[in-house]
1. A value of 14.8 was computed for mean count of other Cβ atoms within 10 Å over residues 87-94; which of I, II is the source structure?
2. By the measure Rg/Rh (Cα atoms, Kirkwood Rh), tell me the structure among I, II with the highest figure.
3. Given a value of 48, 15, 8 for Cα extents along the principal axes in Å, for residues 103-142 alone, calculated from one of I, II, which structure does it belong to?
4. Which of I, II yields -9000 for helix-only ellipticity at 222 nm (-39500 (n - 2.57) for each DSSP H run of 4 or more, over all residues; to 500), as computed?
5. For distance in nm of label points 7 Å out along Cα→Cβ at positions 111 and 151, the calculated result is 2.8, so let me know which of I, II that is.
Structure I
Amino acid sequence: MRHLLATAVLASAAVLGCPQAAAEPPSCASVGGSVDAGQLCHVHATGQVYALNMTFPADYPDEQALIDYVTQSRDGFLNVVQTTGPRDHAYQMEATTEQHSAGQPPHNTRSVVLKFFQDVGGSRTSTWYKSFNYNQGTKQPITFDTLFAPNTSPLDAIFPLVQRDLQRQDVAGAAILPSTGLDSTHYQNFAITDDQLIFYFAPGEMLPAFAGASQAQVPRNAIPPLAI
């Protein structure tokens, strides 16, 4: 189980004391956070048995999607805390942020990658990524399915480059089966820079779980052109 949010009961707004009116635009305050000088939103909440810390940009152009995911993740975590009961040490959730950009305004792209760590006891400690990519020129989100032109086979070029970069990093278990390396579902979390695509893999997604979370850098000049 990579993370516990698909079955979350959306009840934590009352716990954090930050209900969001339906008519209000998404904001850092709507999830109980505060914005620093660098336009990062910091959400910090603690209880007798849990600690939650999340950081994400407050100025992402598709803030609704970002807030929705952060809220869903927070609510899933707090639901587990509420239904599982006390234990010897605190339940934890932490989300950190990495940001990238490519191109020049007004046709640039913006990438945000959230890295989550969650400890809800036993074998359910987990780490995963969630990326958000946005085309400022078209005002549309970018997904792996829209990243390349139709009728191209980008993974034929991307897969060997990912494997080579993981081997260069000496990541344990970096030999990837073709059935895994050519499966686009494993490439959904990525960031775009002027020179590279950076792919992010949760433990057990591309490599064995013991290898931990990993990321691979793929030169853009070695793969089909991006459709952005």
Structure II
Amino acid sequence: MKELFKKYKLELEDHEIAKFEKFLEIFKEKNSQVNLSAIRDDEGIIEKHFIDSIMLNIFMDFEPTVEWETVKVADLGTGWGFPLLPLAIINPDVEFTGIDSVGKKLKAVDDFAEQLELSNVDTVNGRAEDIGQDLDYREQYDYVVSRATAFLPVLLEFTIPLLKVWGLFIAYKLNDKEELISSKKALHRLGAKIHKVKNYSIWEQERTFMIFEKIQVTHKRYPRTTWLPIQRPL
């Protein structure tokens, strides 16, 4: 496993490697009981789930929006815990929240976090449209991440309301310039802008981090009510 991480220029501590080895073991066991992923071989799980999740740390450090505050990161549509859990393993001083509408997925994430002894992970069960209007979560996060969950203008409407002003949203995406261009109107309405784009490769597939910065408070009308963001993207 260590050699695969080194292949992508990821230098992990021995205790972090040990966590990932345990994660591999418990993920495979759970995957044999419940269909978590079509990827079942060790190398595929390590590269396409673990490494893809933590490649973000090559390009950026998690810094607080307000100096000295604990950094808070939300993973919207975390599914079975990617990139949430791998990021939590290598960023132990950051507080991570996994958000998903499917309760059984979050139960698996909670079980994984407990077995991996990750005290910096919690989960929230709910739809993105509702979570984004809930004052317990709205504008509470320094960073929001999401891995290949929705068309970008839809995803922006779900994620930008969760960010503090000057916070960053990072979308894990395939390298699709047209999708980025399609987001301009959504960014204007939501009070955000393109910050930067970083390209990388995993398993001979071209991928990208599309990074957006929130520059003003998002109007309270966003996110719109259930299904509207999907049916009528900004």
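FYI, it's all coordinate maths here, none of it is from the lab. Keep in mind that this is a model prediction, so the values were computed, not measured. Cβ atoms are built from the backbone, for glycine too; each structure is taken alone.
1. It traces back to I.
2. Largest one: structure I.
3. Of the structures listed, the value fits I.
4. On the way: I: -6500; II: -9000.
That value comes from structure II.
5. Working: I: 2.8; II: 3.5.
Among I, II, the structure yielding 2.8 for distance in nm of label points 7 Å out along Cα→Cβ at positions 111 and 151 is I.
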